[in-house]
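Following are the structures in question.
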Structure P
């Protein structure tokens, strides 16, 4: 029995770091880089979750994004990293201003407690395209979490730089590569305000 447990632990330590090597940090734009340097592509997430059943998988997008763009199957919950301010317009970006969610940590901790996640357990963060998940990973690293992974291509993926889809999020990402998702929200995966 001891030999089996030792082998299982060794395999666990060998498999998890190899996944980190799948994404070359040097190929990432600075906005997607994290202090912990743990990156994963959407296509690797389902296998990662199977190999790490204690892993916490959170979507950091706004509830509006989940509602109108879709939700990846298998998330444990939603903890928006940013909130839209519908009273302010960013003329340069042609969108509403987004500011940090002051409740992010408490919302994250709700899901972590719900799953029984410890500070050393794997945590996967997904957003639209990997920017907010990187910011969220850095924030959680400052809180003492040591195994926080950013899904670098996110739910919608990166913008195509040329071709017929130029300017659209059509390059990679959960939705574009055909992983399971839905427009149907599961209210057990949302923190409802009453």
Structure Q
């Protein structure tokens, strides 16, 4: 199956537990993907990629403790493209601080939870990025901070000195909420990553 521009249509799931998963799905569809809401571990089997949205990371972890979901998602993230935003970035990280917390441990970064303050410290910034098209609008809500990255991690955008959009192989992570912006370049990048991975 191909899209209107003759690109292969990929099936990307959005973990539909917390966060604005409907907005993620809409952004994926605008980028030419088939978006599917995911609530059961068996639904991972038919996906080419997955988005883990924002929310409260400990609440998401409690949900994933049922029906072997956590282990199956870890296996998925080790082999297929996954994009984590905000809490999703925390769940992907190798190490989580403030306080320490278990995670899928697949992305070679250290993340500090709620590092930029509380809900009322939320902010919208427009920041330079290495993505084509100029500065990128970023919506930060109780955002984590990427404190350290391994040499294998590519930084695509920063907030001051802090990485806020990173890529390592088939994994992508953002400490902000790209689904809350009209700029769909980050979702388009992930769709391209999923297509390339499936074709490879």
Structure R
């Protein structure tokens, strides 16, 4: 079985698939904060005592804390079960909700957006972390999804925005290259917290 989950956004989302790729169960909850408290109970409810052979975890970009919580849980489960572990792009997971050309825009803090464009499930731009006005120039798809979609479309002055969160149920729609990443965070910008410099 394959267990997929993502905690990079306000959503805590998980899905369990059989060997044929059929989704056996899924959970999607918008919780804001508190992934460290909610994720393990959610997985326990989802698994009902079952174990997975493969684990897919969202590696970002998105909430720094959320990403770390998800990866830590995935690493622990992989060690305990002897399961194969891979990372998946959290932006690609959002793009998987649409099969056509789509822009993804996620709030990145400090008024900036994480943005990337996809077509047919494959990225057509690199990942950017930009202020909304610059992000609006980088994304040319008419439809934009994600927590920063409205901000991008308003800055651009045209297009369709849809506020959306990732769903782990879409994990197997991702191109293999986007769900075989290293299980390491993709932050796309430097973290706000920095080690204290020695005096």
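Assign the value 3.2, calculated as distance in nm of label points 7 Å out along Cα→Cβ at positions 77 and 125, to the correct structure from P, Q, R. It must be structure R, since only it matches. Ranked by distance in nm of label points 7 Å out along Cα→Cβ at positions 165 and 181, structures P, Q, R are topped by R, which has the highest value.
Taken together, the values in this text are just the output of simple stated rules run on the coordinates, not laboratory data. Since this is a predicted model, take the numbers as computed values, not measurements. Cβ atoms are built from the backbone, for glycine too; each structure is taken alone.
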